[in-house]
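Rule-based calculations on the coordinates, nothing more; no lab input. Not measured: the values here are computed from a predicted model. Cβ atoms are built from the backbone, for glycine too; each structure is taken alone.
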Structure I
Amino acid sequence: MSNLASQPVRLLTVVALLITLFAPVGIPYRILLLAAAAAGLIYAETGGLTALGLGRHRWRDTAGWAALLAIGSILIGEFLQPAIAQLLGTPIDYSAYGALAGNADAAMRLLVFALTSAAIGEEIVFRGFLVRQLTKLLGEGAWRSPLVVAISALIFGAAHAPQGAVGVITTGIVGAVYAVAYLHNGRNLWALMLAHACTDSYGIAMLYFGRYA
């Protein structure tokens, strides 16, 4: 067995990921660096990126899963997130995105970051890499897979701390949905990336048009 595939090394990579998530580096660049490192580790271990979920998949399956996940994510944002905010008595904090209403330049810059660091980077880090490492560490089974989903969702939510408590909870729920989908769609990371891109594009459009102001 390769040293990169040993259990201590897997655990170390998860710990390193947790530490790096809160490093004093701008979030878009931090996630992109993490994604590059994660892809590099998987490539060194397996000789390719298929283990991340970037292998060949039927385009119809990819499109179908992406559509379901995008619709589910948008519904969570539109209905569940306001309910969580009301329950906590905390307003939804969009300040981390800056003043986007009517600001086309800012919206386009955020869209570029969303399509790269979020849709691509976050899916590589939190689903393709983290879910794989946790599954290899904990195994799969009646309680192990739900534990992998829960841990990955908690980490994903915590990584969105700048969005406040409501954002952490909401992104944690979305992270759990995406992790479940990843484990049940043949590890098709393309579908998750596409869904993430569609969801973030919708959210940025709503911010631009003042829907969330």
Structure II
Amino acid sequence: MTSIEAVTLDVADSTAARHFYATAFGLDTQVRLRASQAPSTGFRGFTMALTVSQPADVNGLVDAALEAGATSLKPATKSIWGYGGVVQAPDGTIWKVATSAKKDTGPATRKIDEIVLLLGVADVIASKRYYVGQGLAVGKSFGRVYVEFGAGSGPVKLALYRRRALAKDVGVSPDGTGSHRLVIGGDAGAFTDPDGFAWEAASPAPTP
């Protein structure tokens, strides 16, 4: 089964971005950085999501991100789905931190249970079919609204959402032009999907 080994973000300042992700979320090998000045305006068509175990963990990671220089797009709050908040990193990438739990069960930790890359696509059904053809296995599917693929052996899970719905979920306008500022690294080789998201061949990160 096809897996995502890493997500590469194109950033203006890779040193500053590396410091932010290590400080805010404790991410290293899962998110790779590449210096780029590719023009990009507005919504880039994707978001990154961190799933954690309890609201205290959400608050801790959101607060750490804000202290490291992120901007709040949606303050952490309860919803019918659980508890979560949305921030935008200094490099422009949008991050959602959420949990399905509504109450804390212990002290806050910085443990991340899942990293999910959500792509905003024009046609969920067509993109689902395309990615199945690339070797990804469907984990959850809700018609034309949302599809989640199994992570396989990789550290990042892929999900598809309608572009306008994804933008609304994180509190931004769906309008945007230019580069996605994103390259997905996996074991399926190099290709570009129907919505212009680029993949490249990537091997698993070495074990520390």
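Taking relative contact order in percent (Cα under 8 Å, 6 or more apart) as the measure, the highest value among I, II is held by I. I have 2.5 for distance in nm of label points 7 Å out along Cα→Cβ at positions 9 and 177, calculated from one of the structures I, II. Which structure is it? So the calculation was done on II. I have 11.0 for mean projected area of the Cα convex hull in nm², calculated from one of the structures I, II. Which structure is it? Computed on structure II.
Name the one structure among I, II that mean count of other Cβ atoms within 10 Å over residues 73-80 of 12.4 was derived from.
This value belongs to structure II.
From I, II, which structure was helix-only ellipticity at 222 nm (-39500 (n - 2.57) for each DSSP H run of 4 or more, over all residues; to 500) = -6000 calculated on? The read-out comes from structure II.
Work out the source of 1.7 here, i.e. which of I, II gives that when distance in nm of label points 7 Å out along Cα→Cβ at positions 57 and 81 is computed.
Details: I: 2.3; II: 1.7.
This value belongs to structure II.
Which one of I, II has Rg/Rh (Cα atoms, Kirkwood Rh), for residues 49-104 alone, as calculated from the coordinates, equal to 0.96? Numbers along the way, then the final one.
On the way: I: 1.17; II: 0.96.
Answer for the origin of the read-out: II.
Determine which structure produced the value 1.24 for Cα Rg over 2.2 N^0.38 Å, for residues 129-192 alone, calculated from the coordinates; the candidates are I, II.
Going through each structure in turn, the value belongs to II.
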